[in-house]
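A.B. asks: Once you scroll down, you'll see the structures, which are given as structure tokens.
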Structure 1
Amino acid sequence: MKFFRQKEYFKNLVKNKRLGQAYLLCGPENIGKKSFALDVFKFANNREAENDLDFKFISPHVEEGELSTDRNGTKIYIEDIRKLKAFLSFKPLIGPYKFVVINNADRLTLEAANSILKSLEDPLPFLVFMLISSRPGLILPTVVSRCERVNFLRFDEKVADEETIKSINKFIEVCRQGITERLQYAKKIYEKEDYQKLVVDLIYWLHAKDKKNLRVLKNLLHLNQLLSQPQYNHRLAIENFLINL
């Protein structure tokens, strides 16, 4: 069974009536975190989530009036969260739980994230939030602090896209090269908008494929923390990491 450990954890929470108010599902893209959230709704309510009146699903989109079709340009806006107001105001129609699943929660605008935070700070016993992200470091820290984090540390080359595998192989190649090549590589990946995703993918890959190299894994985790904080010089952090490999 896929994600057996996580599913058993949630089944036990439901069985013992200890399901929490907010969870952050973290892991690489395209491995089934959304489907997992739907499964948890089914565990909790004994019915499918699709078209259920006690279930809401929110995902990023292009703001009305904009022409961009770039996936990285999509966001979750304050208006999307405001539309939840009526949904959050009433108890479950069938019960026992209502679910709000937010896909790619790292794309919440600041206003939207603060609006979600208000709901998390005033919990309702029947309401469960599930935030899904492959880049949790980009989510407002105060929102993250209100969620129980559930990790999906599974790296499957059959699931990972070709670009991710290519980026990881390039990283392995650079690790065997000299300082000059590493600094050139640091500059190249910094100029990519999604350099933190590469770091997260490397963490999952190393955890799954090379657990013996704990020093590099520890340094990657530290680098990911630095990249999650805008006050740090991200390029310098990447350079220092590569120099000290």
Structure 2
Amino acid sequence: MDGKNQQGESVKAGGGWVGVAAELRTAIETGRHAPGSRLPSERALSEQFGVSRVTMRRAIGELEGEGLLRVARGSGVYVRADIPVRFRLGDKVRFSKDLTATDANLTRKVFSAREVPASVDIAARLNLQPGEAVLDMCVIAYADALPVSVVTRSCSAERFPALAEKFAAMDSFTAALREYGVMDYWRRSTDITARMPTEAEARLLQQSRLVPVLAYAGEDIDADGIVISCQIGCFASERVVVTV
């Protein structure tokens, strides 16, 4: 029996890439491939189904067009997950309270931490002199195994020595900052824009560079109104809803 694919092309059902796509579709719909999970490599799938990699690529492309799969260049093929992650934008920003998901476990990890000279932009945000030492921490937030945001938090290396280690041990910036006498802090401002991701952002978010991200930048202040850190990062726009 003949049918049509997402592009309206005539295909013969029951064999070739159509049959492979049908089997993968069933595996996804029945939960054998869970939402957010990564499929085996193209080579492994080709061997599993006994087809060429060209045929497998065509089947994956069809399911991507149907919205069942997403292809992250350089990372792999993932089952799409409708994860209702919400970020509440307020005067206080706390990961444990402001980033929420209905049916997903939210976690974070420090991807990298390094001491660098402050750029002109970062120095202006932190009220430092360009070239002063700042600690840059790149932190990735996950909903289950799916990355939803990548942010670089910058702060004065002199005022907050070893902050990255304290955060990693406590898994809380709020708790880590208390070690330096900052008992509370507030968001001074937040700017949000839509743009295309950089190559590094797309790789870390496991998404295509053709899908926009929600980029944001903001500064946090302590009770005395002194800027303690700035954050520059982005959300995966298909996975996060920003609530004001």
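A.B. asks: Comparing distance in nm of label points 7 Å out along Cα→Cβ at positions 192 and 224 across 1, 2, which structure shows the greatest value? Display every interim value, and only then the final one.
C.D. replies: Working: 1: 1.6; 2: 3.2.
Answer by largest value of distance in nm of label points 7 Å out along Cα→Cβ at positions 192 and 224: 2.
A.B. asks: Given a value of 2.3 for distance in nm of label points 7 Å out along Cα→Cβ at positions 56 and 136, calculated from one of 1, 2, which structure does it belong to?
C.D. replies: Values: 1: 2.3; 2: 3.7.
Value 2.3 for distance in nm of label points 7 Å out along Cα→Cβ at positions 56 and 136 corresponds to 1 out of 1, 2.
A.B. asks: If Cα extents along the principal axes in Å is calculated from each of 1, 2, which structure is the one that comes out at 63, 43, 29? Intermediate results must be reported in sequence, preceding the final value.
C.D. replies: Values: 1: 63, 43, 29; 2: 73, 34, 31.
Label of the originating structure: 1.
A.B. asks: Matching task: -14000 is the computed value of helix-only ellipticity at 222 nm (-39500 (n - 2.57) for each DSSP H run of 4 or more, over all residues; to 500). Pick the structure from 1, 2.
C.D. replies: 1
A.B. asks: For relative contact order in percent (Cα under 8 Å, 6 or more apart), find whichever of 1, 2 sits highest and give me its label.
C.D. replies: 1
Any read-out appearing in this document is the output of simple, stated calculations on the displayed coordinates, not a laboratory observation. Just so we're clear, the structure is a prediction, and the values are computed from it rather than from any experiment. Cβ atoms are built from the backbone, for glycine too; each structure is taken alone.
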